[in-house]
Structure 1
Amino acid sequence: MGQFLFDVDDSQRPLLSHSLWPAAYLSGIEGVPWHTQARVDGGRLIVRRDIDESGKLILPVPLTGHGISSVATCSLRPRAEPYPLTLELARGSLYNIRTQADIWRRAGLSLDERFESMLDEATSRFLDASGRELGPRLADDSVAALGLLEQAADQLSDQYASQSIAFRKQRESRLGTLVGATLSPGGAIPTHPGEFVEAFNTASIRLSWGDIETDAGRLDFDTADAAIDWAVAQGVRVIGGPLLDFHEKVLPHWVYLLEGQFHAFLDAINHFAEQVVKRYKGRVQIWNPASGLNTPGPIRLTEEEVMQVATTLTQTIRRQDPQTPVIFSFDQPHGEYLAHHRDGISPLHFADTLARCGLGLAGLGLELRLGYTGLGTIPRNTLAIGQMLDRWATLGLPLMLQLAIPADNAPDPLASRPSDIIAAGDDQVGAVRQMKMASSILRIALAKPFVHAVVWEGWDDTVPHVLPHAGLWEAGGSRPLLPYFTRIRRELLN
């Protein structure tokens, strides 16, 4: 078994205790998480994996002014002697930012003096720390370097996004990216329909099995009919799906009777998909067969059964509607769940297999729910998210980014998928922070031509919805993110 030990000075124990150390994991160079066991013993983080090989530690830590953010070390070898935790995190962050900056600079990116100065100062603080023994001075210098590097990562991402979007606008006056929001369960007509059309050129309408076939054999399409009729009348594009939302609390309540009867389950979802596609063929511009099949779901399926569900659903849609593009969505695209589920399916490998199956997929959907426990992606900065998009782009298919960030951390009784929300202090969750994080990610997505669509997972939190506090409306009116979407639509999009 490979064991990694990481120590912090007594003065930095709060940093370790306030980190999300249970979510820590090890990965190889390719970034796929390994099954990992982590525990804290005083000022020491102990991380184990089954194989005695080198790896990188990824740990979400609190950084002043940035909340929780995941930071990675460089590749380290297992050893009996502990590593200084904050020093190794600073080393990994410094290497990542300097490498990415050099790649982009060689490609023509112009980096301003503020970024260069910040990076030089962070490098100096890291070098000071690296020459010290474990103690308060090493801790202070390395933590200071980490904070500066997080700011530098934000600066680097922002400069890349600004210059890349400007370059794209030189070639096309209006970007062809689809930007939309997900409507309420069952596909209800959006509240505030005028504001929706001003902000988005696309509507993602949930045609989920659990919303439509609430009783076995009894399908209720009334709400979905109204939503699709409205979208067609408004001239916005329609993304239909997911047809199968393979998550807790959103499958039909009666489907648990089929657990252990895989072929009956497959027949039931296949029949449902046939009915939906026949009904809305010609009015849906993109089909999304399933969500969450790559993560452990409420019904236990083997890897072979998961693949069979994915291929059968896709084939059914294409048989009923061969002209409309089909994308397939993957939850937690960084694969964090693999660290705690030994038999989990790697999202990237699952997607690669589907892409090679000859199903004619038109793209891949990446579900990024930042700040939610359990169902979400552990918090990361925009640079890391952009690098994740680049990694998925190597599969050679267009990407659709499905994004959600909570604007509150209070209980949300109207959410069908309740979840605790990650926070690192009262100032780290709120509508302003939602806007800050989302706008940065939206810009990095618009900067990449292979991202063909961005969908915000939520519209109005005052009516029943899926994710807690992800909507653009609350009881007091619109949240700050909605005017930002409206401005993006007006200034950049078709």
Structure 2
Amino acid sequence: MKILTFILIIILSELAMSQYFDLEQKLYNDYEKFREKTLTHRRFNHSDILPLIEQLKNNKDFTVNKAGTSFEGRDLFLISIGQGEKKVFLWSQMHGDEPTATAAIFDIFNFLMDTSYSKIKKHILSKVKLYFLPMVNPDGAERFIRRNYFDIDINRDAVRLQSHESIILKNVFDSLKADFGFNLHDQDPRYSAGNSSKSAAISFLAPAFNYEKDVDPIRLKSILLIGSLTKMLNKFIPGHIAKYSDDFEPRAFGDNFQKWGTSTILVESGGWKDDPEKQFLRKMNFLLLVSAFNEIADGNYKNESPETYENIPFNGRYLFDLLLRNMNLNHNGTKIKIDLGINFVEYQSKENNKIFRRSVVQDLGDLSIFYGFEDIDFSGYDLETGKTFSDSMISIKGINYDVLYDFYSKGYTMLSTGDSIEGRFVDLPMNLSFGEFEDRENLPKLGQAADFVLKKDGIIKYVVINGHIQKVQKGREFKGNGLYYK
């Protein structure tokens, strides 16, 4: 009889677990139904979310209260839903250029307003009351910068409380005394999951509340819930989950909220290949947060082992945007083999708001222990600096793909022109200089843009223009943008 009972318990446990995973899989498949269609890229601002908040005011299930005003007069709103005794507080974008979770929060609002999934939503909202404070730093979001109007990092102002936004966040926290808190951020997309080629798509942290990194019952709940969420996410992004540095930061909100009695979970959205706008990671935020609400409602996270959290690898620094391996460099009779690690920096044009990228040679030499989002072995290729074509009569209006092919095939990576251009970027894959430009020394340099040609058997096979690899092939469309030198 005892054996039969034991077998029945195992079967029921497995059935419950399969239903649990079925929920996340179904949400994953149905996500487009809930995705907020007005938020399609990372550089949205306060005025873009105001109409969405206004819609919530007309929904009887939501309560929308003004929590305060930023220094420049932008309203912060506390949005709540649910009737449960367990309180969950979520805040996003205290760094203005970290918007992934803010977009996911509005996806969650759509999910909660939709008529589908009524059973699971009724279950969650009967056990949990959710509080959201989206876009804590709207002044920073307006400029797409990390810090606020005064260049203060809000997440280092939890104790001194000198920022308008810090005071609002602390006041909301004090008023709620929430059971759980979700501190929602973006991190450098080049973090890896430990020493691996896999990007840290999502990094978690149960923040320490002292330098000794002790674990009390409050922090333990964070640890157990993260463990459960990690197992769930590994179904969708296996190997791409990491742990943020757990060093105690006495000025940070997450560390202090943990110390002040709220089980706090840091979520950092990192990098995913071919997802520069982090729309896939936004989907992962949606998935993990809905799953967390369900876990908190059920209390199932309490059955997780702390070892699951402990075994999550820490963020590593092993990724470049582009890694080119094993190229030959010939210089003054010396031949060496080098790898190049290249990263890109985004800039938004003031003229038309278009996004351009500038490449930077981040490292060179033996990079065999590193990886790239784009990782190419150029064994047998010779790296040479490109040439400048000097003719001030050239106009960029006459440059098309056929013209580019002709220049590429002759080893030119820059054209001198008489055209004057606003800004620092060229909206085609060729570098331009206004007037004469002195050719660079035949060596790649740290901190410079990546511009060179790659030859095999003496024939130019590829050119690299501002870090964008162009295969020299007729009839081909070339990609990327160039730089403009005055």
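What to note about this one:
- Entry that produces 4.6 once distance in nm of label points 7 Å out along Cα→Cβ at positions 35 and 411 is calculated, selected from 1, 2: 2
- Which entry (1, 2) yields the derived value 12 for relative contact order in percent (Cα under 8 Å, 6 or more apart): 2
- Of the structures 1, 2, the one that -12500 was derived from, the read-out being helix-only ellipticity at 222 nm (-39500 (n - 2.57) for each DSSP H run of 4 or more, over all residues; to 500): 1
- For 25, 21, 20 (semi-axes √(5λ) of the Cα gyration tensor in Å, for residues 27-218 alone, calculated) the corresponding structure among 1, 2: 2
- In this comparison of 1, 2, the computed figure 11.1 for mean count of other Cβ atoms within 10 Å over residues 107-114 is attributed to 1.
- Each of 1, 2 could give Rg and Dmax of the Cα atoms in Å, but the derived value 26.0, 94 comes from 2.
Laboratory data are not the source of any read-out in this text; all were calculated from the coordinates shown. On a predicted model such as this, the values are computed, not experimentally measured, just so you know. Cβ atoms are built from the backbone, for glycine too; each structure is taken alone.
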